[in-house]
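Asks: Following this line, the structures themselves.
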Structure I
Amino acid sequence: MLRYQLDIFNDKNDYLLLDNVILQTRKSLECIAYASISPNKKAYSKFRSEAEKSADFRKDYNGTKIIKQLSIINKDFYPLPLEEPNLTEERAWHFDRFDGCYLTKKQFITLYDRLGKYLHADNPWDNDKNYLNLAKDLSSYFVKIKSLLQVHVTFVQDQKSRSAFVIDMGSKVKDVSVITAVSSGDFLVNR
């Protein structure tokens, strides 16, 4: 839907549609940040409870801050995009790393912060916010976000074990699926 609205904006310069695309894209990024908290909830909650101010993680909303804070407690929290799995033997699958373009952690932060300036009314005495450049860039960001999430793994680590969750977002012909793996040591991740 967002791509469709962006296409209409690019064709007709309907700025209300672009405003909606900007808002919904930023909210989508926040959902990625919240989803990253979920498997790390216990460690994130403990980490945030030790903060000097605004220590309740349930009040967190800024995607950039969440991503940076999660990086402190679990360096591997960010989704790692994968290729479609290959069946290697019965009930054994191998997932190669996705080697195309996807939304990196750094790009997530850049995009999230960039979108923030468009969430407020324009000050008529300030510089142009460059809506047209943003609209041009958003299409490539949509592809990167989809590539990041289509098939990805996220890692959760605590004192006793390390877990991996492989999520396949599915398609029109395939259901969403989740594979869970647990290890008493590290997983082998070729970066």
Structure II
Amino acid sequence: MSSAAETRRRILDAAVRRIAREGIDEVRIARIATDARVSPALVHYHFDSREALLVEALEHSYELAGTVRTAVLEDPGTTAMSKLAVMVDACLPAAGAQRDDWLLWVELWLRAGRHPELAPTASRLYERLHAWFADVLSAGVRTGEFRAVDVDEVTDRLLALIDGVGVRVLIGDATVPIERARASVLAAAREALER
């Protein structure tokens, strides 16, 4: 990795952590710079606005999570339902990096609602997430593990359910701990997909 690429990665790592903890409106470029061990001017050089920083931090966070996504999909011996269970786990706001990812998503939802120029970014990230789920569901239908369904429609419902219960987990709703959220999503998946 080149020095410039490494510097940019450090800035994005620091931005992900800061935005998740402070929110995009509260985050200070100087703090991100300090965390990344660079000058504030260098952060401004790479990112011309807070929105640009949020968008790239989300993309960066999504790419980091992609390592888990790729690993689970590459194991040919794993059933489609087992893959789906791992995917659901990867998409709920568990402590640590997944919680930070969720906080970034919430920031994007809020910003995209107020700043239409961010809507394409939100749509693009959802399309990637949708494709990830749809690929596994389609494979399950092809092998006969899942019954024939409208894969896009089932994927949309599962992602909507993940978003809904995920928000409740994120805010600490005692009636929806992460275990219950996971069980709810997987029960809906089984109902929609199993023969």
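Derivation of every value follows stated rules applied to the coordinates shown; laboratory data play no part. Source: prediction; values computed, not measured. Cβ atoms are built from the backbone, for glycine too; each structure is taken alone.
Asks: Supply the structure label, taken from I, II, corresponding to Cα extents along the principal axes in Å, for residues 38-93 alone with the calculated value 52, 19, 17.
Replies: Working: I: 52, 19, 17; II: 49, 18, 14.
It was calculated from structure I.
Asks: Computing helix-only ellipticity at 222 nm (-39500 (n - 2.57) for each DSSP H run of 4 or more, over all residues; to 500) gives -14500 for which of I, II?
Replies: Numbers: I: -14500; II: -26000.
The read-out was computed on structure I.
Asks: As an exercise: FRET efficiency 1/(1 + (r/R0)^6) of positions 46 and 86 (r between Cβ atoms, R0 = 35 Å, to 0.05), calculated from one structure in I, II, equals 0.55. Which structure is it?
Replies: On the way: I: 0.35; II: 0.55.
Clearly, the read-out refers to II.
Asks: Further question: Suppose FRET efficiency 1/(1 + (r/R0)^6) of positions 126 and 150 (r between Cβ atoms, R0 = 35 Å, to 0.05) works out to 0.35; of I, II, which structure was it derived from? The partial results should precede the final answer.
Replies: Numbers: I: 0.35; II: 1.00.
Source structure for this number: I.
Asks: While we're looking at this one, here's another question. Which of I, II yields 0.15 for FRET efficiency 1/(1 + (r/R0)^6) of positions 6 and 142 (r between Cβ atoms, R0 = 30 Å, to 0.05), as computed?
Replies: Values: I: 1.00; II: 0.15.
Source structure: II.
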